[in-house]
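Structures follow.
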Structure P
C-alpha cells in the first residue's frame with residue numbers, strides 16, 4: 001500500500017472516530033509515549049552468557065530447535081536492533097542477570113555494574129531504557145527446588161546476595177539512562193508432590209526478601225517488583241511465592257507487583273486483577289504473554305485477553321503506574337519474528353484501547369443503559385482502528401502490514417544461517 005493510500009485511509013478513520021468523540025491524534029500521541037519492554041531471552045532461548053553449558057531448570061522450558069539463536073551479547077544486540085527496525089513507538093529492553101557481558105568467570109552473588117556496561121552503552125545508542133531481573137534458576141544452588149526460601153542458610157545467603165548485587169546493577173541502569181529500571185524478582189521455589197509444611201518456606205522467603213531489598217534506592221533509578229506463580233514444572237503441588245503471598249508482600253513493603261498472564265489458573269485472567277491490585281499497590285508490572293493451557297509463554301497474540309489488559313490500563317488511567325513488559329520464548333519459529341509479532345500485537349491492543357469511546361461507554365454504564373453500552377462496545381470492535389495502526393507505522397518509518405516479514409527472512413538467510 002502506498003503512503004498516500006495509508007494517509008487517506010487514516011483520514012477516513014479519523015472522521016469516523018471523531019463522530020464517536022474519539023481524537024485519533026491524541027491516541028497516536030499516547031501510544032508513542034507508552035513504552036513496551038521487550039525481553040532479551042526470546043533471542044537465545046533463556047540460556048544467557050554466564051556459561052556455555054548452562055542447563056535450563058526451575059520450570060523453564062524453551063521448546064523447538066529453530067536455527068540462528070544468539071550465542072554472544074553482540075549477536076543478541078544485533079538481533080534486537082533488527083527487531084527494533086520493524087517495531088514503531090517507544091521501547092525498552094529487559095535483561096536477566098545471566099546476560100552479563102564479560103570474559104571473566106563471575107558467580108551470581110558477585111556480579112557488578114561493570115559486567116553490564118556494554119548493555120548500557122548500547123541502550124544509550126538505541127535511546128531505550130533497561131529493566132532487569134535476578135536469575136534465580138538454572139544454577140546448581142537452585143537444584144533442590146528452593147532459593148530464597150531454602151532451609152540451608154548458606155544457600156539463602158547466596159541468593160540474597162545475588163538479589164542485592166542485582167539491585168545495584170538495576171540502579172546503575174536507571175542513573176545512566178535517566179529512566180527507572182524495574183527489577184523483577186521471580187523464584188521457582190516449590191514442591192512437586194504433597195507438602196507438609198507450607199508456612200516455614202514462606203516465613204524464610206519473607207525474611208530473605210526483607211533483607212535483600214533493605215537498602216533504600218532512589219525510585220527515580222530503581223523499582224523492586226515481586227512476581228507470583230501458580231505452579232511450575234517440579235513445583236506442581238506447592239509454590240512458595242503464591243499470588244496471595246506476593247500481593248501481601250507488595251502491599252506491605254511498598255514494592256511493585258508483577259502480574260504474569262500465564263501464572264494463574266487457566267480460567268483466571270490478569271486483566272481482572274489490575275484494578276483490584278491498583279487499590280493496594282502503587283506500581284504494577286505486567287508480563288504480557290500467551291499461556292496455552294498452562295504457563296507456556298507463547299508469542300503474544302492479538303487476542304481477547306491482551307486487548308482486555310490494555311483496556312484496563314487505559315480505562316483506569318494507570319499508564320503512569322503500570323510497566324508493560326513481554327515474556328515469551330519460542331524456539332520453534334524465527335526468534336526475531338517472534339519479537340516483532342508479539343510486540344506489535346501488544347501495541348495494537350494498546351492503540352485499540354486508546355481509541356475506545358470510553359466516555360460514552362462510561363456514561364451509558366452510569367445511567368444503567370446497558371443496551372447502549374453493549375452496542376457501543378461491539379461497534380468499537382469493527383471500527384477502522386487498523387487504519388490508524390498503519391498510519392502509526394508509516395509516521396514511525398517502520399514497515400506497514402506484513403512488509404517486515406521478507407526483511408526478517410532476508411536477515412535469516414544472510415546472518416542467522418551463518419551461525
Structure Q
C-alpha cells in the first residue's frame with residue numbers, strides 16, 4: 001500500500017523554483033504555496049503588486065496536494081444575510097470559477113465538470129436533498145429535481161429515491177491544479193521560493209521582516225496562507241483559531257473497461273444523504289477516489305479501512321466485488337470557530353486565510369481572490385469577505401480528536417436507527 005496520493009503520477013512537473021537566498025523587498029509576502037497562496041499571488045501580480053510566495057516544502061505539499069480532488073460548491077454559510085453581496089456572489093459562483101480559471105490558464109489537471117450528484121437514500125434524506133436543491137435551484141445552480149431512474153442513469157446505482165445535481169461541481173487532479181496555479185503566478189511576475197520555511201516574523205517601523213534559513217523578505221504586508229499546516233513560526237493566535245482534524249483518502253486500482261462502464265457513467269461526483277455518507281469520484285486514470293474523516297480505526301488503520309470501503313462500494317456496484325486499493329493517505333483539515341473560511345486580521349498589515357472545512361477547492365478560488373483584494377485595500381477586501389479577529393478555541397485539539405473519532409460511529413448509528421424507523425413505518429403503513 002502506497003501512503004501517498006497517486007496525483008504525482010500524472011501531474012505535470014511543478015514550476016522551477018529554488019530556496020530563497022539573500023534579501024528581497026516586495027509589497028506583499030505570502031507564506032504557503034497551496035491553492036489560496038498561489039491564487040492570491042497570481043491576483044496580486046496581475047495587479048502590478050510585487051509579491052513573493054514562500055513554501056516550506058514543495059508546491060502543494062500540504063492539503064492542496066492531498067485532498068480528494070472534488071469541487072463541491074455547496075456551503076452551509078452561503079447566506080445573503082451574513083455575507084456581503086459581492087462575497088455572496090463570489091462564493092455562489094466559486095465552482096464555475098475553478099473550472100473557468102483552469103480553462104483560461106490552460107492548466108493540465110484532468111478537469112471534469114459534469115456536476116456533483118447528491119442522491120437521497122431514504123425519505124428523510126429525500127427531504128434534506130429537496131431542501132438543498134431548492135436553495136441552489138433558486139441560485140441557478142441546479143436543474144429539476146431527479147427521480148429514481150434519473151439518479152440510476154447518472155450514477156449506475158439503483159435503489160436511491162431521488163436526488164439533484166449541482167451544475168458547477170466536478171473534480172480535478174488537485175496537485176496538478178495547484179502546480180498550474182503556481183506556474184501562472186510565477187509567469188505573472190510573482191517570486192516563488194520552495195524549500196524556504198518561515199523561521200521568523202517581525203514587525204518593524206516600515207513593515208514586516210520574514211526570515212527563512214537562507215534569506216529574508218522585507219514586505220509592507222504579509223498574508224499567511226498555510227491553513228491547517230502552520231508550525232511554530234506562525235503566530236499562535238492563528239494556530240489556536242482553528243480546530244484541526246485528520247482526513248483520509250484512498251485510491252483504488254484502475255477499473256477495468258467493464259467496471260468503468262457501470263460506475264458513475266454520467267461522469268459526476270457522487271455523494272448520498274446518509275449521515276455517514278459514501279462519496280467518491282473517478283480520476284483520469286480510472287481509479288476510485290474516496291475517503292472521510294479519520295476515526296479510531298477507519299482511516300487510521302489501512303486493513304479495516306480498505307475492507308469497509310470495498311464492502312460499501314460492492315454493495316452499490318456488484319461488479320466491484322474484490323476491488324483492490326493501492327493508495328491510502330491522510331491530511332489535515334482546518335475548521336474555524338464560525339465553521340466558514342476566515343480572513344483573520346492578526347496585526348497591522350498582517351492577514352491570514354484559513355478554515356476551509358473540507359471544501360478547499362471551491363472556497364480558495366473565491367477566498368484567494370478576497371485575500372488578494374484585502375492585501376491591496378482592506379475596504380475592497382471587506383466587500384468580498386468579512387474580516388474576522390482571531391478567536392482562540394479552547395481545547396481545540398481535544399475537540400478535533402473527539403469529533404473525528406466519534407462523528408463516524410455516531411453517524412453510522414443514526415443511519416441504522418433511521419433504517420429501523422423507515423422499516424417500521426413501512427410495516428404500519430396501510
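Read the figures in this text as sums done on the coordinates, not as results from a lab. Since the model is a prediction, treat every value here as computed from it, not as a measurement. Cβ atoms are built from the backbone, for glycine too; each structure is taken alone.
Can you tell which of P, Q yields 1.00 when FRET efficiency 1/(1 + (r/R0)^6) of positions 288 and 352 (r between Cβ atoms, R0 = 41 Å, to 0.05) is derived from it?
Values: P: 1.00; Q: 0.70.
Value 1.00 for FRET efficiency 1/(1 + (r/R0)^6) of positions 288 and 352 (r between Cβ atoms, R0 = 41 Å, to 0.05) corresponds to P out of P, Q.
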Note: relative contact order in percent (Cα under 8 Å, 6 or more apart) at 21, derived from one of structures P, Q, originates from structure P
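State the single structure among P, Q that was used to calculate distance in nm of label points 7 Å out along Cα→Cβ at positions 48 and 160, giving 2.1. It would help to have the intermediate numbers written out before the result.
Details: P: 2.1; Q: 5.0.
Answer for the origin of the read-out: P.
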Structures P, Q compared on distance in nm of label points 7 Å out along Cα→Cβ at positions 8 and 368: the greatest is P
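Please state which of the structures P, Q yields 2.1 when distance in nm of label points 7 Å out along Cα→Cβ at positions 176 and 320 is computed from it. Show your work: numbers first, answer last.
Values: P: 2.9; Q: 2.1.
Structure of origin is Q.
Taking helix-only ellipticity at 222 nm (-39500 (n - 2.57) for each DSSP H run of 4 or more, over all residues; to 500) from the coordinates of each of P, Q, which one would give -11000?
Working: P: -14000; Q: -11000.
Source structure for this number: Q.
Assuming 3.4 is distance in nm of label points 7 Å out along Cα→Cβ at positions 248 and 392 as calculated from a single structure, say which of P, Q it is. Could the numbers behind the result be given before it?
Details: P: 4.0; Q: 3.4.
Derived from Q, not from the others.
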